[in-house]
1. For distance in nm of label points 7 Å out along Cα→Cβ at positions 5 and 37, which of the structures P, Q, R scores highest?
2. Quick one: helix-only ellipticity at 222 nm (-39500 (n - 2.57) for each DSSP H run of 4 or more, over all residues; to 500) came out at -5500 when computed from one of P, Q, R, so which one is it?
3. Compare Cα Rg over 2.2 N^0.38 Å across structures P, Q, R and report the one with the greatest value.
Structure P
Amino acid sequence: MRTFLAILIGLVGGFILGIALSSFIGIFGMTFFDKPMGVKFLPYYTAIICAIIVPLWSKK
């Protein structure tokens, strides 16, 4: 149950982190290069990565 909860928290937290990071990259691109920049599907990638890392990190 603890592992499932850690995966769920990793998914939600990673998705929110990905949205924030995507916004930051977009603002950075508009400020310095005058065109929007970004990584396609970044919130999904960060959600998957965090869903893997958080359970491993919580077991230590």
Structure Q
Amino acid sequence: MRLRNGDFYTNVFTNKLYRLNEDGDSNWYLSLRDEEGYHETEKTSGRDMIRLVEGGYKKSN
């Protein structure tokens, strides 16, 4: 699996849509905008993000 900044993933448990982001230090995080505001997951390495995405998200178009 390859991570791409800007790809969208749906959480299989909550059915919410998240955007994959990479910061300037090559850390990865998922962000969500909803009626409650803007949310980010904890920033993590690429390898850990791959594990997270494969474990609970499906890629969206």
Structure R
Amino acid sequence: MKLTDFYNTVSRRVDTDKTSISVADTKRVLSEAFLELANMDAAEFADTVAKGLAQAKKKQARS
């Protein structure tokens, strides 16, 4: 998946009837998240990503 495809997929998922979020807003937020991840050392990066994936798996299990 290309980064642009990733941004667009995320944008489609978060733009709902209750919450209107543009592609530009999504890209800006994700860009800042990637910048923050880039500032972390490898261990902190791995820990943060692992925690995020664990939360996502829990959310998927509830769906």
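1. P
2. Source structure: Q.
3. P
Readers should treat all values here as calculations from the given coordinates under stated rules, not as data from a laboratory. Computed from a predicted model, the values in this text were never measured in an experiment. Cβ atoms are built from the backbone, for glycine too; each structure is taken alone.
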